[in-house]
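For reference, the structures are reproduced in the following blocks.
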Structure I
């Protein structure tokens, strides 16, 4: 345990295994520990023996947190990867890409972007506010090197020079809560994206997912009902939900914590094969609509009206 808690990206010796394990990764920060342990625990329950897990952190979890996360892996081969473990490799890989280096140094949220940049081979990623409900046999996409979860809208607030994104046929509605990358990180493509002024880190609500959609545009999309995203004010029965996993962004997991804790002792479920969809290119009209919705939501009066309409829609959904 101590060796795992103090391991590093490049030098931790691998345990010998009888067959090659697929690699999975997640990213945990101190504020996500309450749900992060369940993300690790439920993944271990359903994928032990098929995957090894790298638990990346942003440096905020302490040594006790790291031991807690490794304990939650419960027999799944796992290790902790801290920012200091990623740094030497990132310094080497970013040496020839000054704009990318500056972006990574300037935005704290982009700890998540460090994972694909430091990756050693294909891997599956899942956010630390996800709970796994059953095993999946086909998390590797069938027709493309990469796969991402999908949203019901495109949340691409960092986009600038819209016509360049649409000309590149960037997929719409990409979400990075779940993803699989079979391609190495395209550092040159990202550097050129920044040179062309396609991403503006000063815009509020910018995220990694518009960048990932552009960089890894050869993709399939996970079906939104199979790797599912929770909705505001909606309560789920985790015992009967047909999805393979449920993503709880925005701390929506709090109202489900009793159910989440009960998953540890729940009987195992049969493995399922999830569905995939082909991506659809982004349009400038969609980006315009996204920005108008953000402006409306930022208005206190209109925001309350929108939330009331959403509550009514959820009631009759």
Structure II
């Protein structure tokens, strides 16, 4: 089927234009790309305002680029993004390039819906109503079969078979949710879904009671999960990271489902998750060699390592369970 790219443009005269094309370019690396895109949209695009553009850009556009020549802003999103921290670094790499000097460059975490906020008059273009993903009623925990031995809250210990990372091998997760409790202990749970924000919006504050009813999991390794949530009970703060688009209306629904909570995106993905839960464990992180294998270039790797060195770990002396490998059968 191929990928379709959505374009939105606010021209220098203030008019708004939209266009869609198969494949196309969402990553504008320099001024040449910028000029080429502006010329293409003005030549082949549809001007917003006379009704012809209404509903033109529906949900089929898995990537896109938007330029505001008046306010000098560039937003973009892509399909199959490799990692949240990668996207944070990539946007910063673009923003600091000489050809983007004086421009406001950011990744569009809300997907194409973010274009409506930055290009005047473009909102009627995005009229398609999207349905939420099918989500389970219960907490969608990954399987504990063949690796989990037991949870001892008195000893604050998770017992597993074979290896500390056995859950990643036998029951790989899509997301991790960490609950910071009033006594400054942290419980981690691994989920089978990656659509964590719709899940938070659906279940709301009830998750603060249902999650602790389940035995915790070991913290997964970086690269095995693509989304995460930190539920901070003492601070009433809810932070999430995900490669899935989170449009403004979904953010608003989530905030409404968590009244009195501060709801926000957690930058830097897995690395930010570790710091937010009081951890700085290099054994859980991908090495530079592994990042290169995952298509990170040297500039992005340098940015990531700088981020990690500068990141402030939560100072509350948070305590996570220890993981013990049991070699001779399950605990009674």
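Odds and ends about this structure:
- Read-out Cα extents along the principal axes in Å, for residues 169-264 alone, computed value 36, 33, 18, structure in I, II: II
- Answer label among I, II for the case where Cα extents along the principal axes in Å, calculated from the coordinates, equals 53, 52, 38: I
- Comparison of I, II - label where volume of the Cα convex hull per residue in Å³, for residues 113-248 alone is highest: II
- Structure with the greatest value (metric mean count of other Cβ atoms within 10 Å over residues 33-40, set I, II): I
- Label whose coordinates, when distance in nm of label points 7 Å out along Cα→Cβ at positions 161 and 225 is calculated, return 4.1 (choices I, II): I
- Ranking I, II by mean count of other Cβ atoms within 10 Å over residues 25-32, the structure that comes out highest: I
- Source structure of the calculated read-out (helix-only ellipticity at 222 nm (-39500 (n - 2.57) for each DSSP H run of 4 or more, over all residues; to 500), -7000) within I, II: II.
Just so you know, all these numbers are worked out from the coordinates, no wet-lab data involved. None of these values were measured; they are calculated from a predicted model. Cβ atoms are built from the backbone, for glycine too; each structure is taken alone.
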